[in-house]
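Following this line, the structures themselves.
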Structure 1
Amino acid sequence: MHRTIETWPGAARFPSPGRLPVGRRLCAVLGAALVTPRLAGAARDATWQQFRDRFITADGRVVDTGNGSVSHSEGQGWGMLLAQAHGDRATFRLLYQWTRSTLKRRGDALHSWRFRPGAPVSVDDPNNATDGDLYIAWALARAGEAWADPALTAAAAAIGRDVLRLLTRSVRGHLALLPGITGFEDERRLVLNPSYLVFPAFAALESVVPDARWRQLRTDGLALLRTARFGRWGLPPDWLAIARSDYRMTPAEGWPPRFSFDAVRVPLLLAWAGYAREPAALAALQFWTDPAHPAPPAWADLSTNALADYPASGGVRAIAGLIAEAAAGRAYSAPLRIETADDYYSAALKMLVMVASRAT
């Protein structure tokens, strides 16, 4: 899901590294995220219960408290991933039932991207969000394996097949992943969202849908992120345009040219898949620990180098902590608590860091 505007951008079609700071500096910027002891199982379960109680309704809807209390396929997929990781089969079942009954599209295995409570038509845009479908499929694949449930594995495979069938495009020999079925391509270019490259999901889905395109998405996605870096810090943008004629990459017109609420997930997903020392991940860490600003800013403009006048959330700081430790080859100890100030997105990022830390 696109985090910076409430309306899904695809619906409207196209609108006309310095040295890493270390030691005290790193600890001061990232705070407790670097020094919290490793969570014991009971503490992890308590944190999951806290997240579940605050952001998941009794019928299995994940509520985005920072975005008008909507629900979206991304959040449902994240909730399913977290429930599976914590062995919470009852919550997983509720989440999947709500997702399937409310967001499932007709004619394919994908999901509409948004549910608006109280709206005359709660699901008013049939377009999908590819990251949401990848997270849902990945959660189903993990659950199918962990709980020996072939029906969940089959559901994961159906989504994976339609992601490959409907959402991949070849541009001058490179495989690209569209953010949604409609609204992100014309005769001149594709518009991509780098944070939709869910690298750890590609390997999991290859196990249920054997297809060489999963590996190509991984290889070409890493190559894309090594090139698609802009501004003073060499950061990936939230939205990226790729020219069909020569594969030239630029921040996409029609969206702010920022490293912000979408792109902060790029380093998380790289580290989760074992690529914490990729340039895009290290560049993000350099940005978040740059001594030129006293606290990590929420975003950077990649054209002007202007910074947000408010700090990054606790969830983003947790990602920074994960990258710092994973890039150094050390185990990361995830934050213990969801704070009162955390909205859904910040809390979800913290929870994802907790799960990712077990894989890095």
Structure 2
Amino acid sequence: MLTLPKLNFGGLTANLPIIQGGMGVGISMAGLASAVANEGGVGVISAAMAGIGEPDVRTDAAGANVRALTREIRTARAATNGVLGVNIMVALTHYPEMARAAIKEGIDIIFSGAGLPMDLPGFLFEGARTKLVPIISSARAAALICRKWLAKFNYLPDGFVVEGPKAGGHLGFKAEQLDDPSFSLENIIREVIDTLRPIEADYDRTIPVIAAGGIYNGEDIHKFLEIGVAGVQMGTRFVATHECDAEPAFKQAFVDAQKEDLVVIKSPVGMPGRALKNNFVEAVRKGAKKPFKCVYHCVKTCKTDKSPYCIALALAAAKKGLLKNGFAFAGANAYRIDKIVSVKELMNSLKSEYELACG
């Protein structure tokens, strides 16, 4: 019977090929990330509005977010010797400051999407050991990043997370592409692997590819490892764990969700996003506005003058369990969750399901 292989990013090795997806605002912080890392996976802290609870976040957003992210990294590192990452969206207004702070703290991996992280290697300093892993949704993006990073920094990505249209949160696809079979994760993964193969040969490097978006169980992990990925990223499954940093009411919304509750919304940041339907989401879809004055300026692409609500406030409210004032992002398979378990229980079930799928 086969067991799950390890996941290697150059000289950095996780005992399991499972990355816990970064989930903001405040859903995956030190508590969840350290628990996943302790079980052999890659635990990921989300940098998105990490400092929303800081007293000076409205007057010094950069300082508040950097301070909070630094604290979360240190808290997680004190709780685990496993592999830790941070997810830093390119679209964040204070992206450079957050990246530099994470590297200074010696974070193992930076995962970076919501835009192409063209300048990410420029934040590394001599002797830094942080691995850089872009999050992409196409083979074209993989080729472009490799070309640009090589030309400007003589650096190849340490891996790629390839996120398909079944993911939760903001999606790197047009709305009409989400249900188009040609944009399935399986197809995109194969295209990315084929695109990277000659680059790997030319530079005698292995660039691990990670599948993300809609991966639910060990059978799914087996399927994608058979296609040729080095590992998988899972976000939604880790919401319904005791160690997830959100309040119990947030987690219970996933347990209670039905298939028809998964909807794609228009996000203020200019991309479609998959979320759990609730009264807040329905009111916005019907044209209701939630008056606000932008005080965080958290995402560069946010259309604050046209937006019906502040996404940072909506996500922060949901994290606190106040779902009447916000909503939860969720992957397409969130409705399959039926209970809240520990991270250890979840990891053990994924391993068992994988072994069964191996036959």
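No lab work stands behind these numbers, since they all come straight from the coordinates. What you see is a predicted model, and the numbers here were worked out from it, not measured in a lab. Cβ atoms are built from the backbone, for glycine too; each structure is taken alone.
Give the label, chosen from 1, 2, of the structure having the highest value of distance in nm of label points 7 Å out along Cα→Cβ at positions 216 and 256. Kindly include the intermediate steps, with their values, before the conclusion.
Working: 1: 3.6; 2: 2.1.
Of structures 1, 2, the maximum of distance in nm of label points 7 Å out along Cα→Cβ at positions 216 and 256 occurs in 1.
Suppose you compute helix-only ellipticity at 222 nm (-39500 (n - 2.57) for each DSSP H run of 4 or more, over all residues; to 500) for every structure in 1, 2: which one lands on -11000?
Label of the originating structure: 2.
One of 1, 2 was used to compute distance in nm of label points 7 Å out along Cα→Cβ at positions 192 and 240, and the result was 0.5. Which label is that? Please list the in-between numbers first.
Numbers: 1: 0.5; 2: 2.5.
Matching structure: 1.
Using the calculated result 0.90 for FRET efficiency 1/(1 + (r/R0)^6) of positions 128 and 224 (r between Cβ atoms, R0 = 30 Å, to 0.05), pick out the matching structure from 1, 2.
Details: 1: 0.90; 2: 0.50.
Structure of origin is 1.
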